[in-house]
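Computed from the coordinates by the stated procedures, all read-outs in this text should not be read as laboratory data. Note that the structure is predicted; figures quoted are calculated from it, not measured. Cβ atoms are built from the backbone, for glycine too; each structure is taken alone.
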Structure 1
Amino acid sequence: MPTYAETRDWLRGFGSATLGESGARIMAPRIAPAWPGARVAAPAFPVRCTPGDNLAIHVAAAEAPAGSVLVVDVGELSDYGYWGEVLTTAAQARGIGGLVIDGGVRDIVAIETLGFPVFASTIALRGATKNQAGAVNIPIRCGGAAIVRGDWVVGDADGVVIVPGEHLDTVMEQAAARAKSETAMLDALRGGKTTIKLLKLDTSAIRFGEAD
């Protein structure tokens, strides 16, 4: 049984692109790193907010276990700054590993300086209220993907994927096989082979212009 650290390192090493081709749920491409170089691989702690309000995020930042990633659904109003330097500082102090939110964040320079991994759909200045209903540790959808407690979140420069907790071993096995295959393909390409030959592509649908 792999440890938390081993699972984290393996998933981070595979990366979101390989995992997304190996059975992980792919989030919409609008969910992107808030700063260059942000990377995360950790268990999800799901959060649902009332649109325009971030009270549930404050609760999650105080209650989520160390090492987890907050994954937040804010509903239809994405253009609010649901997260910033204050929540980043609070989350880091408790050992929370990152944030994935289908909504806005702000204080990007401060967040990058603190090195806190954030993946969001937009950057927004307008602040959220802090007095509306919400929920934590319940099944949600974020970036078009279903998330429950126990799923793993992997985010990097290519995007964010969700590895279902009940299929973690299978996804990692498929990712390892894919990574091995891609390494062999890269070696073959460096040796002069083409992707057309290696992937056995049918080029009959391609029209070639006459040579000059």
Structure 2
Amino acid sequence: MYSSRQYIIDDITKNDTWRMFNIMAEFVEGFDVLPETYPAVTIFGSSRSRPNSDNYKATERVAHLLVKNNFNVISGGGPGIMEAANKGASEAGGKSVGLHIHLPNEQKPNKYANVRLDFKYFFIRKVMFVKYAVAYIIMPGGFGTLDELFEAITLIQTKRIKSFPVILINSKYWKGLIDWMRETLISEKSISESDLRLLNVVDTPEEAVEKIKSMVVI
């Protein structure tokens, strides 16, 4: 006779075999479509930024400049900063990639991505963000933005991926985080000075694009 615990285990695992086919399908689609978008810069930031905000406008500008300098743009495909990134890239005539994630209560796809993929699994989407990017631009954002930021610098720090520029735009926004890492993480030897230098903080779209151009060889 099954215990209640066994019922829970069976419910969690009974679809795992078939789930693998869905996972494989998402990887295959990404690997098939995204190589044509190289070289691309992935842009992250808050889904809550409004079109009249400074951060939204700065994101449009940086995406536009990237396209004019022969880079394509990848975003999460949703609203806010993601929309601004796709809008700036598409209106500049570049490939504007939206990697949309299905969520129960938020994030509808924006209309500006001219290359769109839909994902159910966050971890597959993260692979696509990093695999086809030559740089990351991090705009002000929340938990999701911080997650992508720290995952990227962890992979670079541990040499699991080739090092590429990680650009944070808006020094005022990022100052508290950078100060905390310097005063706490470095002072307690949780990270080194060289780890902190993986982050490049700038204030304008122009600075961000020039930094990428100076660091990326295509």
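Tabulated values for the structure
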| item | result |
| --- | --- |
| Structure with the greatest value (metric mean count of other Cβ atoms within 10 Å over residues 108-115, set 1, 2) | 2 |
| With relative contact order in percent (Cα under 8 Å, 6 or more apart) derived as 19, matching label from 1, 2 | 2 |
| helix-only ellipticity at 222 nm (-39500 (n - 2.57) for each DSSP H run of 4 or more, over all residues; to 500) derived as -10000 - corresponding label from 1, 2 | 1 |
| Mean count of other Cβ atoms within 10 Å over residues 116-123 - structure with the largest value, from 1, 2 | 1 |
| Among 1, 2, structure where distance in nm of label points 7 Å out along Cα→Cβ at positions 20 and 36 as derived comes to 2.0 | 1 |
| Which of 1, 2 leads on distance in nm of label points 7 Å out along Cα→Cβ at positions 84 and 140, largest value | 1 |
| Answer label among 1, 2 for the case where Cα extents along the principal axes in Å, for residues 60-99 alone, calculated from the coordinates, equals 29, 17, 13 | 1 |
